[in-house]
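J.: Structures incoming, each one as structure tokens.
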Structure P
């Protein structure tokens, strides 16, 4: 076990005070304690600021520059204050009390990032975000059934020493500052989608990125959360950019991603909402995101005129 790591827990939050408190309480109850906690408050308008002050939690309040901007600010703080690792998580999930102790056991050698597995808070055997089955290049497979793993037992079957070479950032990801200094900070221009996948691939260039099956991170089931035009825009645009930047078969993967967005939009928001996307309503964000994605226009540009 690597007890020598000086670790900063970074939680990015926006208007989820009750869930944030749950997360912070579970961090404080870890069987092995991280060294400090920092909350990046992306200008919440609820009672987050007052609650953090009452809890005596170190925090930074900034403009809402998205989750990517939150991680970047927290990592800057960690580097400036000589931490060895950062443990990153959103406000709506929370770690099992043994999560940190399991992660630090594997943080040695060539490991850049050791991440928890992310399970449903009301069903600890089932993943919130399914894990892709990987090919020899560690890309998610396309031409196979099944393509994803949905529960812990199935992931164990394809794991090596209870680890798997893929991670869902940022839900309990423990990352080496040494590796961060080699690859740089999180790219703030992804704003709210894609920053996690971009960082995974960049960290892979300098070390191993793994999920640790014994490290559990609980999270609400997001499969029924409604979409809005803002999320759809950045999801599509950044996915197309990342497919071209990192993956094999980028056009095929992009086409499949668009089908997934339409399917999820209909499932979560209703068929009328999906039809409006296809017909170019909502300021044409569906097609605008596609155009800008294929052009590689990374950046915070949702409100720009095309």
Structure Q
């Protein structure tokens, strides 16, 4: 296995905070997406049953990602430990996406501030999977906050969690899991069978981090929004299961309690109308300013999670 040090995690967080998603650097997620496109047809041809094909397809890509990262880090460590730590920090930095999503969500907020609904719909369509053509200001705001809340788990806490228990190779393997789910984990005619393994693996991978997120978000709400910590914790625990996803509802519910807003509800995804219960049903629909508050809460939660992980190194 590849050990990870506290300063690698801290460095990766700082890099993400400062740089976000620099376009000049080749992002591993792009190559993960290309690998998924390249191997999908090949695995479909080699196995008659789509469930079996999808299982081996997902397993092959996840294990390959882990192996490539493992070899890369081992080689860099053999050159020099400092160089190896630098490579680990850079690779882990690519696993984090808090700052890039914050910037994307703020663009939605700015469009709403300009009262340009068409522009806001276009901006929010870049960060959500639902149809946005008919969304009003409240629905756009709700979609933005939900995405920010979910991204705290997918884009930060889960890769941090797997880096803690298995080093950077496991964090990158998780990013492949997450990318597979976003590309083939759909319940449509094309992927209902082939993408099922990818979706289930993603559900399993996020199970613990999603529930841990309620504690971290609640602590952040206590520090950032003062008396909202208890309400965030209560809503996260009591309404976290009010979602079709086994995991997404927990960070959403914690954010709903912290910000005292209503999230969830029915929406159209890829042309399919999906009935979903409201989360934070006792609150009102969010106003556009809640997007900025949600971004601040996500970034503070990411910072706290980083501090907690570094602190655990000194205890254990």
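J.: Tell me which structure, out of P, Q, gives 20.0 once mean count of other Cβ atoms within 10 Å over residues 51-58 is calculated.
T.: Label of the source structure: Q.
J.: Mean count of other Cβ atoms within 10 Å over residues 19-26 computed as 19.1: which structure among P, Q?
T.: P
J.: Using distance in nm of label points 7 Å out along Cα→Cβ at positions 11 and 211 as the calculated read-out, with 2.3 as its value, let me know the right label among P, Q. Please list the in-between numbers first.
T.: Working: P: 2.3; Q: 3.4.
It traces back to P.
J.: Taking -24000 as the value of helix-only ellipticity at 222 nm (-39500 (n - 2.57) for each DSSP H run of 4 or more, over all residues; to 500) derived from one of the structures shown (P, Q), identify that structure. List each step's numbers first, then the result.
T.: Details: P: -12500; Q: -24000.
Comparing all candidates, it corresponds to Q.
J.: Here's a follow-up. Distance in nm of label points 7 Å out along Cα→Cβ at positions 35 and 203 computed as 1.8: which structure among P, Q?
T.: The read-out was computed on structure P.
Where a number appears in this text, it was derived from the coordinates with a stated rule and is not lab data. Quantities reported herein were computed from a predicted structural model and do not represent experimental measurements. Cβ atoms are built from the backbone, for glycine too; each structure is taken alone.
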